[in-house]
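I've put the structures underneath this note.
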Structure 1
Amino acid sequence: MRGRAMILQAAGWLAALMVGLWSTAAHALPSYARQTGEACIACHVSFPELTPYGRLFKLSGYTLGTTKLFPLAAMAQASVSHVGNTQGNDGAYPRQNDGVIEGGSLFVAGKIGDHVGMFSQWTFNALNQNPGTQDFSGHTVADNNDWRLTDHIAKSDLDLIYGLSLNNNPTVQDAWNTIPAFGYPYQSSHLTGAWGISPPTTLIEGGLAQQVAGLSAYAFLNKTWYAELGGYRVAKGGTSLFKNGVTLSNRLDGTNPYWRFAYSHDWGEHSIEIGTFGLAAQVNTDPTDPGSPTNHYRDSGLDAQYQYLSDPHVFTAQASYIHEKTDWDPSLVGVNVQNPSSDLNSFRIKGSYWYQRKYGLTLGYFAENGSADNIVYPVTGKPDTNGCIAEFNYMIRPNWRVGLQYTAFLKYQGASGNYDGNGRNARNNNITYLYTWIAF
């Protein structure tokens, strides 16, 4: 009862914050909408999920429309979170049941020239937890960046968009919302993975975000066939701004290949995509030492998307499967990991329904499973984790959303009950997350 009362009180605080935001940013539009003259729904089902036009805009290097002198936009976020059960250890879940300003982002985003455009996000994280404490401090970091050089050949029998992408997060440059960087869930509570125990993830699922610089060449033929090849290195020297304010947790050794191929087809109100993607990475065992031994990750994935975009009904679905094979450096075997190599599989699927592009309901399922390892998972011996997500969204305005998200864990790090040996069950990690964001 106490937790329910606290979250209701915090929800009232959040509502008051929303009223304040209403008065300060009533009719503003993000920079891309100002550039193209199009409404937000031309490019997005709901941010960041792209429509066919939004995908063309991104692949065209953000260059459609008119050049603006200052292609700037901003976003602010606030939320309330509640975890299922703290087991009396409230300090391990800081600021739960409290209304919090999560922070905000400044975007340099738009057309720089006829063939040059960019998406550059810089984020102030107000919930940066100070090491060894339960206190937070504000911290500005480099976020997702995607800088493009593009061209377009349009003839009666040929339509070819091609170009280069310089970015700092593998998959952030992708135009479909099936793979990690802009895949669902689009935002999550700061309590996800609290107490230092997080669900396992593959390297390509954010393990290199804002730590690398990658350059890839891509082509989109006849709005049907997409191909991309590139490579990633640790962000340093002239590209060190891509990791500004971020501490390296995974240091790449040398240049590491990335690839992406997809088939896409649009007809009437429908569109589909089927694709594959992957990354091969050599990662130093010590992120502070570029001369340390390396572990070899090979991530390969399959993905699919369907969209039905009409008025007033919209339905979209995305699914992805990633298989990761890791060969560990011999110095780690028997100390940090049990076996010389291991496998990890990640599966995600979600479906969304929107009415009048204003009321949205999303249902999702996620699962990770992999090799047994009694050193990494001493209690259960397995990484297996799965659960469901339900989310309701209300678009107050096209650039202002409020959402209520509930994440339920069915299994956590190998078991549904007592996965940590201290009586903690998977459902204790369930999170209720009430949030709002506004872009202007």
Structure 2
Amino acid sequence: MSERIHFIGVGGSGMSAVARLIAARGYEVSGTNLTETAYFQALRDAGMDVRLGHDASVVDGAAAVVVSTAVRETNVELTRARELGIPVWHRSEGLVRALEGQRLVAVAGSHGKTTTSAMVAHALHRSGIDAGFAVGARVFGIEGAVAGGYAGSAGISVLEADESDGSFLRYRPEVAILLNIEPDHLDFHGTVENLHRAFADFAAQSRTIVACVDDAVVKGLAEEARARGARVLTYGTSEGADARVTQDDIVRDGVTYPLAVSAPGAHNRLNATAAWLAAVEMGADPESAAAAFATFGGTGRRYQLRGEAAGVRVIDDYAHHPTEVAALLRAARDGGVGRMVVLFQPALFTRTQTHAEGFGRALSVADADVILAPVHGDREDPIPGVSSRSIADHAVMPEGSTLTLAEDLEDAARLAADAARAGDTVLTVGSGTVTLAADWILARLAERDADA
């Protein structure tokens, strides 16, 4: 009988991917979660022993217990594991064990990690390389993937490297991608300087660094790495980039490769270029890899069309930092979505406190109704004086746009549905439970349409 590895909070996007890869290594997997998420359902449908609710007894007999940063020390299963002396692995340690012996591409950055990781995997697959991956969302279009995890057979894996708790320093990738770096997760890193050094240390552990020179911080780290003799491949819109991206092409070493990206926005052309460089480094044919992005199916909660009712489209997106929110709304507008109804749920009190002004600016868009749900605290306790109103106080809505504070998420969904008219687009935005609101909005719209 194989050893059993138990996952606490297995229904999260990152945890479910690691569980899938651990199972592919021949371990028995069990797991618990408080809610029945889509990731939880995918694991259950794949035949894994996953259960709702936490119970101390389920860890008995486990060879190891895997946790994420979100699992508190007071969790009854974690307490039981420590009492029994069962090894406790952070999610990243579980991933290292699952990918032992693999050639790795690791994608790091403040924004775009999930999409870019999935793009690398897609480009490799379209080039005939059956790469595995561990991505913090469902990856569409790769047969056999369960949630965000896929084992593959090529001995190559792509992983989303998380800087929020420093766990990306566990990885020793063959290729490290640096997308962008902005102040975030300072509750862990303490200072911006510490955050920058963590990214530099992450990159230094790789054979090749793929770096975006459009980002000033990444450009500086790339220049430092090059001065030390590291192999660095740069990309961006500037002439000096090793791979220069335009509206329609990637240009490298005087050769032009047509670039059509299914995901909207200039930021996704940059993401695709980073993915292309990494895929080529891992053996993909340059032309096949560049052509792959036109058929990229996207990932869960990254500009994901959840449905349409009463002539209203509902799009769900994980954007949870001011830069991401601004890029999302700009891409949506450029994509011709028409009038927008934006339901935004801030995630984490520390992030809301740090970025309230930035969120207020990002949400101050024309021809839109903005609804702010209460802060989703997740693993944090509330901070006095910090709430969604902190964001609203910094918003300056153009004439014809509105901003409303909701009492709770259900109230926010009701307000969003009632504000939407045929031809509008509703966007549910944030990294917390706001994704649930997409279905509630669609149901309310459908009910309104039936009564019309």
Given 14.8 for mean count of other Cβ atoms within 10 Å over residues 227-234, calculated: source structure among 1, 2:
2
Quick check: 18.1 is what I get for mean count of other Cβ atoms within 10 Å over residues 75-82, calculated from one of 1, 2. Which structure matches?
2
Quick check for you: by FRET efficiency 1/(1 + (r/R0)^6) of positions 283 and 371 (r between Cβ atoms, R0 = 30 Å, to 0.05), which of 1, 2 is greatest?
1
For helix-only ellipticity at 222 nm (-39500 (n - 2.57) for each DSSP H run of 4 or more, over all residues; to 500) computed as -3000, the structure of 1, 2 it came from:
1
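Where a number appears in this text, it was derived from the coordinates with a stated rule and is not lab data. For clarity, every value in this text was computed on a predicted model and none was experimentally measured. Cβ atoms are built from the backbone, for glycine too; each structure is taken alone.
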